[in-house]
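What follows is calculated from the coordinates using simple rules that are stated; it is not laboratory data. Note that this is a predicted model, so its numbers are computed, not measured.
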Structure P
């Protein structure tokens with residue numbers, strides 16, 4: 001097996017960041033179509049509220065943003081909870 005081919009197929013750090021940003025944009029675009037039980041990552045929450053990660057956690061602790069749930073090694077927010085909080 002040619003290791004150069006494998007290395008070329010592995011995305012760079014910048015490519016991974018671009019992929020995450022594109023997924024976030026797509027999730028925001030489709031947010032109204034998502035079921036209430038869907039779960040979204042921190043980046044989507046920050047984009048919805050137009051805030052930084054630190055501000056998001058401060059607002060979670062203050063009860064202004066719903067608390068996330070732990071899902072394996074990741075933290076996710078329930079879309080229905082976010083919709084309800086945004087409607088307030």
Structure Q
């Protein structure tokens with residue numbers, strides 16, 4: 001089961017003995033900072049968690065699953081996550 005935003009905020013608030021409103025504001029600010037940095041093409045390193053970076057995905061051929069007709073899938077930017085070694089070690 002996935003952890004919800006409210007559960008995450010509650011767990012962090014309890015761990016650092018801080019009000020949930022403060023943790024919620026910090027989490028929302030972190031989200032804005034990460035989005036702005038990625039929009040500018042920067043990489044974000046979250047120590048002990050991993051790295052977020054933007055990668056370009058080229059235009060490619062695909063098929064419409066309903067009709068089988070060939071289509072062109074447009075090029076776009078995607079966000080890639082590379083987990084930190086310590087996170088991989090903790091999971092495995």
Structure R
């Protein structure tokens with residue numbers, strides 16, 4: 001499993017179109033939008049190839065000027081993740 005986050009820069013007049021396009025992509029979630037056209041998203045995919053394909057699809061969306069990955073993590077066995085509990 002791949003988890004990444006990105007900042008998407010959209011034309012300010014196309015924010016609604018970009019949000020709709022992002023909502024249609026599997027594994028993509030929009031977390032914040034600014035009036036200037038910056039969107040913060042997370043992307044979850046099954047593998048590296050799907051991750052690259054999703055970024056390519058984002059780049060082709062009408063109104064998108066750029067997409068910059070900010071964070072990326074790969075979990076080879078997500079079902080084996082260790083949960084850490086903080087106690088006070």
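Details
- Read-out relative contact order in percent (Cα under 8 Å, 6 or more apart), computed value 20, structure in P, Q, R: Q
- Label whose coordinates, when helix-only ellipticity at 222 nm (-39500 (n - 2.57) for each DSSP H run of 4 or more, over all residues; to 500) is calculated, return -7500 (choices P, Q, R): R
- In this comparison of P, Q, R, the computed figure 57, 31, 30 for Cα extents along the principal axes in Å is attributed to Q.
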